[in-house]
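Below, each structure is written out as structure tokens.
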Structure 1
Amino acid sequence: MIEGRSGAVAAALLFCTLGSGCKDQAKESAVRAARDVADLAVLVDKDVAEIERGLPEGADRLKVLVAGDLDPRQDVAGVRRSLLRMRRDVADLNIAKSTFFALADTNGVAIRNDLEEDVMAGQNLLTLFPALAKSREGFVTTTGTFPNGSTKNGPDRDWIAAVPLKRENGSAGALLVTGWTYRYFARHLQESLKDRLAEQARASGDEGKMPVFYVAVFDKSGVYSAPFTPQVDEQALQSQDLVGKTGGGTYQATLTITDRAFGYAAQRTPKLAADAGVVVLRSEL
């Protein structure tokens with residue numbers, strides 16, 4: 001439903017062109033989008049909390065890698081096995097939305113991640129994400145961009161969290177790092193919303209009646225929508241100054257995009273980042 005605009009969509013557009021129903025429909029869509037974005041903001045907090053709880057526990061399990069005189073750089077294959085085992089055994093990390101877990105030395109140079117193909121090894125994460133320097137002391141989150149972080153939908157942005165592996169004397173022996181991209185996270189949020197709307201439709205007996213909707217994550221650097229979102233829709237949201245409009249709370253409004261009436265709502269999600277938030281764009285059929 002969210003990947004195409006035909007059939008019933010055309011009928012809805014005809015209705016809009018014949019009367020004032022288009023404006024009323026857009027306002028109703030904005031009201032519903034506000035409810036949607038409030039639910040997604042709760043989900044964002046839950047997802048971040050899984051990392052806040054799970055990453056320190058994971059680091060505690062991995063501290064054997066830096067015990068005594070051990071240097072994890074001498075056994076990168078063993079590091080990957082340990083990361084995979086850690087993710088499996090720590091409940092919060094097993095369900096976390098992270099796309100990777102990695103170990104870096106205290107200078108921020110990545111040693112190994114848990115993916116089969118490791119393109120992070122050797123990169124200096126502190127150069128890419130300077131705020132991670134504070135992770136030698138404790139849990140830290142930040143945002144930025146890995147090299148070649150663009151997708152078919154356009155540029156992407158990364159959310160990163162890190163925590164130290166402590167040696168016996170309390171000093172940091174290595175850094176445990178994890179994260180996800182904004183577009184990947186937007187897809188997760190969009191799928192969650194899709195499931196909830198489908199459940200509501202089944203409960204009301206309107207299984208065939210689903211709105212056109214898209215979810216994106218935003219911050220001061222831009223808007224990052226889920227895959228398959230039409231470029232024109234993302235560009236329309238880019239023009240809305242979502243960071244500025246959500247400074248005082250949830251913001252909702254209407255938009256016309258390619259002759260179709262939409263409502264949208266945006267809300268900040270400070271647990272993700274101070275200026276970050278989620279926006280839902282939807283149009284009723």
Structure 2
Amino acid sequence: MYHFLFDAYESYRSRLDDITLIHEFLEEVPLKMGLKTVMPPFVLPYYNSIVPEDCGLSAFVFLEGGHFTIHTFSYRGVFFCDLLYPQAFDTENLRAHIDEAFPAQKVFQNFVERQKEFRVDRPAVDEKKDFGPHLMLNLEDYKGPSTLDSLFAYFDVLPYAIGMTPIMRPYGVRSAAGKKEVISILTMIAESHISLHFFPNEGQAFFDIFSCSFFDTDKVSRELKKGLEGRVTAEVLISRGSKYKDFREERRDKVRYSRQWLKHAHGGHHKT
């Protein structure tokens with residue numbers, strides 16, 4: 001599995017809040033890159049965040065054996081993208097599409113192959129400044145929930161079990177990645193998303209939880225391993241949104257930007 005992670009700051013708020021643009025982005029970019037989708041994009045506006053300023057849009061599309069997600073925080077001018085796929089893909093091409101749709105001043109990106117053992121090169125975790133954790137599990141000899149019904153039931157209660165806030169019911173599909181059968185499931189949480197892709201013939205599963213709130217990693221890891229039975233071959237925890245609390249826009253910035261036109265009104269006699 002190949003995983004592209006992209007964090008961006010100081011982007012255009014109007015674009016990050018554009019439902020049509022985000023839908024078209026998730027619909028068109030995989031096709032332009034030769035990746036196969038197995039559903040139309042799902043876009044969910046979220047304007048009642050636990051932190052009022054952290055409102056925005058969450059959206060995803062299932063690919064054959066993977067997913068493409070985007071979480072925007074329009075008020076903050078911040079967004080996060082993830083593309084997980086069984087085959088390698090052109091990251092420069094993907095980055096060009098992201099830059100075209102959602103230009104940003106500051107970005108962090110990684111592209112990793114999620115083998116039995118892997119690591120992601122990121123700045124040191126700083127819970128006081130960063131956005132939140134991203135926990136990834138690779139499992140062999142997977143014996144956890146393995147049908148659409150059982151995975152739906154598990155994902156339906158999982159957010160509550162690990163202290164997260166679901167904002168939709170789980171969404172699952174059965175498809176094929178080449179000749180390999182795959183069952184994929186994802187649920188959006190107020191904190192971002194939880195997903196799993198299970199390959200029955202190989203007994204492999206790939207799990208992700210991305211959260212905007214730091215959590216008790218050991219407690220969550222124990223809960224996941226209890227429900228997702230199997231041999232964990234890789235467990236990677238990274239911080240997303242390095243220095244998020246330094247780079248995000250605050251209320252005073254929003255007001256200042258909205259009044260820039262006053263500098264040029266009536267010969268520039270008005271003060272902001």
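Computed from the coordinates by the stated procedures, all read-outs in this text should not be read as laboratory data. Since we're looking at a predicted model, the values are computed, not measured. Cβ atoms are built from the backbone, for glycine too; each structure is taken alone.
Data table
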read-out: Structure responsible for 1.04, with Cα Rg over 2.2 N^0.38 Å calculated and labels 1, 2 on offer; value: 2
read-out: Structure (1, 2) behind the derived value -7000 of helix-only ellipticity at 222 nm (-39500 (n - 2.57) for each DSSP H run of 4 or more, over all residues; to 500); value: 2
read-out: Among 1, 2, which structure scores highest (criterion: FRET efficiency 1/(1 + (r/R0)^6) of positions 115 and 203 (r between Cβ atoms, R0 = 25 Å, to 0.05)); value: 2
